[in-house]
Structures are given as C-alpha cells and as structure tokens.
Structure I
Amino acid sequence: MTEAIPLGILAVVLAWPVPVALARARWALRMPALAMLCWQAIAVAGGLSMIAALWYLSRGAAVLLALHLLLNLGLTTLGAMRQRRRHLQLVELLSTPMPDRPGTRLIENEAPVAYCLPGAPRSVTVLSDGLLRLLTEDELAAVVAHERAHVTQHHHIVLIAFKAWRTALPWFPIASRAEDAVALLVELLADDDARQVVSDDVLASAVTAVAGADAASVASRVARLTA
C-alpha cells in the first residue's frame, strides 16, 4: 500500500503540472525534437505510473486499465490503417500520375492541397492543380519537402499514439492538450526538413499561401520562420 503513494504522486505530477508547463514552454517551438521526446516520455511514464499505483491498490483495476489503454491503441491503429487504405483507393481512382514527379499524383481541385499518404512499398504524394497554380517552384518544393517529411519521420505513428491516449482517457484534460501540442510539433519538425531545401522566407511564404492548417498553428510556424 505504501508503495502506491509515491507512484500516485508521480502519476498526478505527470498528469497535470508537468505537461501544462511543457505545453506553455516557448523553448518547445525552438527545439521541437526535444519537446516531442518530452511528450512521449510523459505519456509513457504517466501511463506506467498510473498502472503501477493501481497495482498496489487493486491488481484487477491495474490490469483493466492496462488492457483498456492497449485495446484503445490497437483499435485506433486499425481504424487509421483502414482509413488510409480507403483514402489511397480514392486517390488512385480520382487522380492521375505526374510523369515528371515519381510517386506523385495530381487531383483536380481549385483548393491548394498537398499531403503524403504512408504506404507499402512506398508513400504517395498528392498535389492539386490549384496548388500548382498558386505556388512558385521554390514554394512548391518547400511544401513537398514538408509533406514528405511527415512520412519519413513517421509522424502518423506518433499522432495515432496520442489520439489513442485521448480516446482512452476522454475525461483527462491533459490528453487533449498533449494531442494538440504534438500536432503542432510534427508540423515544426516537417518545417525543419523543408528548411534544408529552401530558405525560411520561401517556406514562410508557402505556409501562408496554403494556410490549410489551424490558424494558431500557422501563426506559430510563420512566426518561428520569420523571427
């Protein structure tokens, strides 16, 4: 019973003050890779400390919580995989390959659209003709590099894990805050890849032109590039 006290305290600290402080930290925008590691560590350590604290109080409750978290992760992963497969089928049906861009398909859409679908044996990059008309060649290179970075850095896996955490613990406010923070961090990490291809000014211009993300996220990304 006494072993549960420090574990319970650790679980509470990792469930509220630590992630709140991290979500507000300005340094996270400058060092997104480190911030991402911190969020992952908080999620893993927080979950394990909750299960361990319950283990000393009620082993049955600890097992139920562990199964609940794992089952939610499995269901969320399977759901995302099914959705990706359906999406890929629609893309192949409604788009045409771009001969000058291997692994890229073009859809007829006036809106500026760009994204990458992870897959085997290779990912597929999807662009709209509206995007091609809107951006310069350098801006287009920045957008493509950004979207492909999401796949090469496996951001979809990270986002699935935090979405599962949020779904498993809907009453847990910090789970929602963590998912939102991680969603911004993956954008910053993809921006860092694009910065290896084009200048910060070009990338900021492309982000502003496309502006399909959340307004606060776009503002944070542009401010970071133009600081």
Structure II
Amino acid sequence: MLFEVSGLSKRFRQIAALSDVSFQVREGEVLGLIGPNGAGKSTLFECVAGVLPSDAGSIRANGVPLKRRNIIELLFYVPDAIAPWTDQSVHWVLDYVIGFFHGQARLRNEIIDQLDLRTLLHQSIGTLSKGQRKRVLLAIGLLTRQPALLVDEPFEGLDLRQARDIAAAFRIHSARGRTLFLSIHQISDAARFCDRFILLSNGRVCGEGTVSELASLAAARDPSKDYQNLEEVFLALT
C-alpha cells in the first residue's frame, strides 16, 4: 500500500461535500475514482493533494500521518480544465516542469511521443484546443517524479483513439511502479482503463475494489441479480 485516506470530511457551510471518506491507494496501480458530476471527486482530490484544507481525517503512509511536505513529495495533482502559462510554448512548459519541479528529463521525448505532442511543441498554451491542453497537462504530470499522480478527468476532451493511446501510456508508467489515481465520471471509460475502483456518491464512499469484488458486494445485498458490468454494480451500490 502506498498510502491510505481515513475519515476525510469537508463541508461548505451547510453542504457536506465529503463525509468520512476512507480508502487505500496501492503502489503501481491504476485506481479509478468514479461517480457522477457533483459526487465530490474534485473536492476529494483537492483535499488529498493539500490544495483544499479538509475539516477532518488523515492521510497515512505505513501507519504514519503525513504532513504537508510529505504529501508534496508523495503525489502530484493535475486538475481539470486549466491552462497554465498561456503565453508560453508547449516546449517551454515541458522544460520548465523538468527544471522547476525536478522532472524526469530522460522521459521527455518518450512522453511527447506517447501523447502526440511533437507537432504542438512551438504552439503557445493559449492557442491550443481543449483536447490538446489536456494532453499537455497529462505530459506535465507524467514528467514529475512523485510516486503517485492524481489526475482529474484525464479523458475529458479527448476522442476515443486519443483516450486509448493515453490509457496505454498510463499502463507503461504504472508498470514501472507509478501509481495513477484517476477521477472519471464516465463509468465505461473507467471500466476499460482501471485496475480497481472507488465508488463515490454524494460525498461518501459506496464501495472499493476490483469489478469482481464490487460485484460480489452488490450481489450480497441483492442475490437475485447477476451483475455483469461496472455500471450495473455502481447503480446497485449507490
């Protein structure tokens, strides 16, 4: 286990965005955080990454609570729908990440090819389409050195071929020991790409495990049904 989240809660005035959220993250896995829009996925990532303070709960590694500096060393968070350094070229941004964040320079060309960025290197971030910006954001994340990479909606704005190519790139990096923790609202996408899943609904964890483990949990609640896919399991547990 790389780290565990225990009892994480967050309120915005009268709204409970997260309620007693607990789960484990394992080394080298592709873990999917799935749930509908408004389930609390982005809030959860922001709290885990330390961008947003939580009201309660802890993040632990080897049973030891992690402080802010430990979390920064453990994980890197890639939010959705941002456009950093809009006046700078893709080439400049990747080099900046390598220099400022002590990124993995040896992976630069590999990641450029994996995410099909070669023809975009001299374009400024501000001129890119939504899908092109997403690929640059993913490249930024993959270049960093932290053991865990949290990505909010990694396939948003991408077509099917691009999503498959990026999922294949994620597999290569996870096989090397990198943990990919992906927030995905399209359950069909998560089912194709992830090893395990955390089901989140209304700020609460409704299940954690592989598809077969979650299907067994759903069947225990209603033995009369045969759960064939993740969508059916999600509907049964949430």
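Summary of values
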| item | result |
| --- | --- |
| Value 19, calculated as relative contact order in percent (Cα under 8 Å, 6 or more apart), assigned to which of I, II | I |
| Origin of the derived value -11000 (helix-only ellipticity at 222 nm (-39500 (n - 2.57) for each DSSP H run of 4 or more, over all residues; to 500); candidates I, II) | II |
| Structures I, II, by FRET efficiency 1/(1 + (r/R0)^6) of positions 29 and 85 (r between Cβ atoms, R0 = 35 Å, to 0.05): label with the highest value | II |
| For distance in nm of label points 7 Å out along Cα→Cβ at positions 13 and 133 computed as 2.8, the structure of I, II it came from | II |
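None of the figures in this text is laboratory data; all of them are computed from the coordinates on show. Not measured: the values here are computed from a predicted model. Cβ atoms are built from the backbone, for glycine too; each structure is taken alone.
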